[in-house]
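Where a number appears in this text, it was derived from the coordinates with a stated rule and is not lab data. What you are looking at is a predicted structure, and each value in this text was computed from that prediction instead of being measured. Cβ atoms are built from the backbone, for glycine too; each structure is taken alone.
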Structure 1
């Protein structure tokens, strides 16, 4: 491959077709870092709705580090994969403690920060510091795999090694951040997953998949995830104008977020629902009428969520709750970080009152 010519074609296309994004045009490593963490497993369109608001509240690493994690999670609410917010917060604290609040520019140091892997480190440091570091994310994996006809699992093993090696070889000596962003945009706008626009591709002459008509077979399709149906029950418990909430601990779904007490309905479970909610909350619970049913999906689960009113009859003596609990006023509910279904249930319930 003629790498200089390949680079010129990519950069020439980017000059006219670069996406306008809130985090583009900056070399502030903090802003680049936040954007890259938000973009992990989340669409660009979604991140655009969150980025400016997050940076407005936390304009510096020091302000992010000094914040309460609940506040960070509240601003992250709706982005999903909340572990990213906790890791971002923890990394900010490390940067303040170990680097005087300045984002480090040593790739080995950056790779040790919570939530930062090889791709994220390469993206941050190539864009913010013009370091000659390659990147591989969904768009560039697809682009490079088609250019080279790389089959198999592109996220691991020999196929992944080939892609990283290629991503490094094609980098220019300078302007690596711009080049990496050009590759991402080309993958996003032209080398699309289902309908690649090969006739509009500036480097189609280099593409082995296009020559062989293999664009739709490369990368190899992922095996389909088996969807599991499950039913859950959530309850709203009111007392003296406040709502009972539970907080999920580290290591479980929605870790660090608050929710209405909730449990899964299991076939053949001999433990009555009121008793299960008592274990969760540490309180005697009586379940009342059903308010609504909400259907949603989380990873491989398709969930039918039944929302009920319930009454609390007091604490269970000598017992503790499975989760941390709190009573929140209606005003506090607007600031407490809830998972997305809890926020929707709360908004719907408020409309009926």
Structure 2
């Protein structure tokens, strides 16, 4: 589509990892429908390149592979676009931004309680699309020279725009007659190792959908977590999502309660006004313990304290079954807190977040 006298608008989506796709695709689909040329810039990830290509082919999206994110600035200098979307700060330095004619936008890959949520804006993006008025205000205070627009979190649009779930319990070998727990831990600091092999028995009354973080499934450092996943997967009440199940949204749709730790998934799930159980116990490296605990505190943002208001809390693995039972039997208990924190930390849940981003891009291209 031609906008007035301007030529076709081109937008790149800088996709450092497979799990950026759920954040980008709702926006890219809106832009494509409006006549914008959308191209996904991909980087080699051993074992996952075919999956990325397959997913983008299904979505009807163009893509281009580069050898490394560190060389992205050269590609963007030589291949002009109106906008480039990032899911994290780019791996080129601020001075190289001036050589790129396109404007740079940030749609951060998560909305969780890690410090990166705020420090990502140290890079001088032309605009950052943010989630909720409280986060907008805090970012504006920290970075008064930067541009922020509260659009809500586009990743969640399929939860609110009528998109049906793409999976069902029976297909996963689970019982439709049991309540379903979605365990969505982060990779670090994580609760995974604290559960040891007993998790399936601990939650024997429930279906247990386990959706590991992408890094838990791919990084050499987390091999111990994968050993546990394989043991848990032998139990009839457990389904472990693979790396091909990179999108959390379908699992959110078919579950009744979430179990998580220091993950942004807690904010995402609470936006559905479903109960969450917070595993406030973590496996930490020796370099984050004792007198070095400040490193963990630096990694986690004070936003983590909101989990006290948002979730039913468990401080030990053995407390989890009772916490889940309480959350399921009294889903209204923390409803007002969920609604308020969703408004502050997630923003609009009307299924129109990607529409607002699309409108901004068209108006500023």
Checklist entry - Thinking only about percent of Cα pairs over 35 Å apart, which of 1, 2 has the largest value? => result 1
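Given a computed value of 16.4 for mean count of other Cβ atoms within 10 Å over residues 87-94, which structure among 1, 2 does it belong to?
This value belongs to structure 2.
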Next on the checklist: Given 4.2 as the derived value for distance in nm of label points 7 Å out along Cα→Cβ at positions 103 and 335, which of the supplied structures 1, 2 does it correspond to?
Outcome noted: 2
Checklist entry - A value of -12500 was computed for helix-only ellipticity at 222 nm (-39500 (n - 2.57) for each DSSP H run of 4 or more, over all residues; to 500); which of 1, 2 is the source structure? => result 1
Checklist outcome for this item: Note: Cα Rg over 2.2 N^0.38 Å, for residues 151-310 alone at 1.05, derived from one of structures 1, 2, originates from structure 2
